[in-house]
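Each in structure tokens, the structures are laid out below.
Nothing in this text is a laboratory measurement; each read-out follows from the coordinates by a stated rule. Because the structure is predicted, anything quoted here is derived from the model rather than measured. Cβ atoms are built from the backbone, for glycine too; each structure is taken alone.
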Structure I
């Protein structure tokens, strides 16, 4: 009985860092904008590096990319908001949610 068994192909696992990046990117939009966005960007880059070095054994490149995009957009919006507030304060424009005085 000569049976030819072909070996099973290696199983590709998903990068844990890619999953953390995506979750952090989503959380940055709802709970902790600045902290979670930084975590999404850092873990996203770490995941992409890990995936690239694994020679196809680790997957999750799309998850890492999604986490990076969500994190970078959130950071960009935060920077734009800070610049807008600084410009309003510099030019003496009243900011409704900072100036809590009631005018009659």
Structure II
């Protein structure tokens, strides 16, 4: 059983810190960055497969299906873990990127 807890209304930084602690507690902190990126791609594929099912797009009957929201969460968990490995504060990166995006012209 884990002692990990999140605040009631976590910030992105709270989530990133939570995932960093979870990765360490669960023994995944020795996984290299290349393996983490492969895991991210795998989780993105599972998310896409679940989205296809929800959208009513055909898929093989023997395909394992998971809940869409769980797959979205898996993508975020792995992304946050990678960001921590690379010393990226994702909340600050998001804010900075959005300031740039606000100045762009979108067609």
#### Entry: Read-out semi-axes √(5λ) of the Cα gyration tensor in Å, computed value 49, 12, 7, structure in I, II
I
### Message
If distance in nm of label points 7 Å out along Cα→Cβ at positions 6 and 78 is calculated from each of I, II, which structure is the one that comes out at 5.0?
### Response
I
### Task
Name the one structure among I, II that distance in nm of label points 7 Å out along Cα→Cβ at positions 14 and 54 of 1.1 was derived from.
I
### Task
Check the numbers for relative contact order in percent (Cα under 8 Å, 6 or more apart) across I, II and tell me which is largest.
II
